[in-house]
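Peer 1: Listed below are the structures to be examined.
Bear in mind that the values in this text are calculations on the coordinates, not laboratory data. Treat the numbers as computed from the prediction; the structure is a model and nothing was measured. Cβ atoms are built from the backbone, for glycine too; each structure is taken alone.
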Structure I
Amino acid sequence: MTEPDRTARLASRSDPSPFQRRATSVVMSFLFSQRRQDLSRRFLELRRRLTGSPHRVEYFHQADDPYSHAACQLLEPLAAAYDIELAIHLTGPNTGANNPEPELLAAFARRDVAAMAPHRGLRFDDPGSQPAPEAVEGAQGLLVGALEKREFAALAPRIGEALWSGDKDALEALAATHAPADPAAMRAAVEQGTKRRRRLGHYSGGMFYYAGEWYWGVDRIDHLEKRLASLGATRDGAETPIAPRPEIDPGPVRDDGSISLEFFPSLRSPYTAASFDPTLTLARQSGVRLVLRPVLPMVMRGVPATFDKGRYIFTDAGREAALLGTPYGPFLDPIGAPVKRGYSLYPWAASQGKGAELLSSFLRAAFSQGVDTGSDEGMKQVVEQAGLSWSEARAHLDTTDWEEELEANRLAMVNELGLWGVPSYRVSGPTGEPDYAVWGQDRLWLVAHEIRRRIALRRT
């Protein structure tokens, strides 16, 4: 495919016609609705009971993935707390369109897990680089050997710790006491696990799969635990949940204006829709200075999204929205022209002191009210919900004054934060403290913790 052909293909995906947008959104709203999810869960549970099958949880482990190393530390506690059959697979890396920035993702994953792990009772230290290929291959051999001997849950954390710490002696000691699989068996196991993951419709390591739904490692195991508990799968006497998500708690002391929270949202992001208002609430409760830095959606920046990735994101965002107390669905996808129309009003709304209100209103209309934000009628509703004048807004609609600002925000996010997705955050201040940057609505609790830590520093 030539570059012009590729550009045209991406453009068609990123700016569909109004009919395509509405038709696709109707289907998506049904497929990813809570009602359909509940029906699917009931059907699958009925089938499990009729066949006498166990609660079968599948786990997909990638040796050189920090999220997998964190997740495998929960395998023994999960199996001890719930009456489940745990099926474990080794997988290869996430490649192709599902991982458009592999080097950035690898570096971010190490930093992210190192920051998250201590708060979840887990171990991971960022070595500053990925492990050497030969060390990864050795670890995979040990993991496959452990899998064959049904020792994976016990040994995987030790193997991962030796791999990530670069401790060759520890890996060799493990190989001496726990025979690794031969290279051919290792490659076959990884290939088989990768195919199984692809067949079930996912692409990442560190994933749990149970009865039609995916759960991303430590950061989604709370959703899996709730589902298992609702089915009566908790073992007698077990202390659950084994890995509760920390609260979004900025603490009792408000900031005096010395700390800034930069927030990088997108008007087409389901995760932004789930977290936008909770982010505003966090800023308001903590007293930090909120700086909004909106960016264009990834697909409108030429980054393709596969069906599997889109399906997971839209489904997972619904669970995250429910956890954050944000309404979600029905939605009418604002990709393309509606997003640009929304951003065309942002500089004017910001000048009126209503920039946050406009973005919040747009996201609510698109992702929980099913409003056609591409139409004048839909934009009128967005504007008036934000407490702004539609008659004044019309003079600014479809202008391009916003483009330079959003591109500057994107460049800052990529070049300064080392991030490329939304929602992203940067906490800065007080003077002398290095900036802290993180990506994801599931890191709001960590943003709150960082704000609380910095407020405490100011007071000492």
Structure II
Amino acid sequence: MGTSGDFQNLRGIADCLPAATLTRRHLEQLACELLEGAGYAEIRLPLLEDVNLFQRSLGAGDDIVMKEIYHCFGSSAAERERNGGMGVAERGACLRPEGTAPCVRAALQHGLLRSGAKQRLWYGGAMFRHERPQRGRERQFHQIGAEVFGFAGPDIDAELIALGTHLWQRLGIANQLSLRLNSLGDAADRSRYSAALSNFLRGHLSQLPPDDQLRLERSPLRVLDSKEEATRALLTEAPLISDYVGEQAHVHFCELREILAAMDIDCQLDPRLVRGLDYYNRTVFEWQADGLGAQNAVAAGGRYDTLVTQLGGSDTPAAGFALGVERLALLVTDEPLPAPPDAYIVLASGLASCAAQLAQMLRDELPQLRLILHCGGGSFKSQLRRADRSGAVLALLLGEEEAAQHNVVVKELRQPDTSQRTLSWGAVSGLLRERIEERIHGK
């Protein structure tokens, strides 16, 4: 029996074991195919960023900046020495808590938005937030995000929503998710609404928990995102942002709803839906799932038309969304099975070099071949049991006589009544090529 060893993973930093990895990879591959098929180019972003990037984009008073960011280096002389004498920029490094601001930073830094260029980008990878771990929310979590730049109309908002909808359909989880939609208006609209909401909340200050009182001081709209029951109850009487949305934003929102209706995408208008980040404006949307508890949002996004300017760029309309890989994986019930090997090489004692040569030749000639070479010795009988348990379609038996003539005995493991046959290495390569074609094309 195995041992648990001397070390455990850090709290909130979870391992992803092989069975769960299959589901994650399936999800990621579908997302990649869908996004790249729609013209989105992948951008790979670093895990470490300047902490000031998030203070600028999220706001210095944001909960993420105040409580959840993982700072990587301190500022004391001793810490500078320990970290190789890193300078101010490096000492202000942090593990990224979200992907939108880094994507904007990279697009600006490398000139992707120069001269009003339009861009469709996507990324994936780990994010980090120091939160209380719970089901569907770890301190290291993974997201796939799509960001678009240079598109001002509601058609691109609809495209982002449609891409998410298509992904849920391909994953077989569309019936578990509901789309919620709202408009936050433009900056002036938000400002007027923020003042009205602040006046209302200050009239009920004693009913707000301490954390929400702090949110009220920093940014009243953040109170709308509170998970505190007392606050949620109070907000049922609060003014609605939909009553403060100006004409231009209202027209944008109506056109978006028309496009979604034309695509038969159902949505629920939610006048209390806000995104927890200050840079959002106009369209915001969120997919929620039943059965995930308080952390029921599996994907969300919206427009952020002022963020590029906030980070030093020129006026550039922008929008995007991100999905939580761990939360979505909890919903996938039709878990993919491991792809079975095409063949498993079984060998007699003393033929390791010959078997390795055969495996190398087959892998060189057939890049898509799934082939297991038995290692570790054992009888033919025990090796065949292993071959069968692996799920391999064929066993390639290499005995002394076969090795001398560069032949193998081919045994059909999934069709036990089929007779064994002896083939040359070249003929085996041709047989496997045919089997791979059948596998790939579903014949």
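Peer 1: Tell me which structure, out of I, II, gives -17000 once helix-only ellipticity at 222 nm (-39500 (n - 2.57) for each DSSP H run of 4 or more, over all residues; to 500) is calculated.
Peer 2: The read-out comes from structure I.
Peer 1: For mean count of other Cβ atoms within 10 Å over residues 14-21, find whichever of I, II sits highest and give me its label. Before the final figure, lay out each step's value.
Peer 2: Numbers: I: 15.8; II: 11.4.
Structure I gives the largest value of mean count of other Cβ atoms within 10 Å over residues 14-21 among I, II.
Peer 1: Of the structures labelled I, II, one was used to calculate semi-axes √(5λ) of the Cα gyration tensor in Å, giving 39, 26, 22. Name it.
Peer 2: Source structure: I.
Peer 1: To test your reading of the models, identify which of I, II gives 18 for relative contact order in percent (Cα under 8 Å, 6 or more apart) when calculated. Please report the intermediate quantities before stating the final value.
Peer 2: Numbers: I: 18; II: 15.
So the calculation was done on I.
Peer 1: If mean count of other Cβ atoms within 10 Å over residues 198-205 is computed to be 17.9, which of I, II is the source?
Peer 2: I
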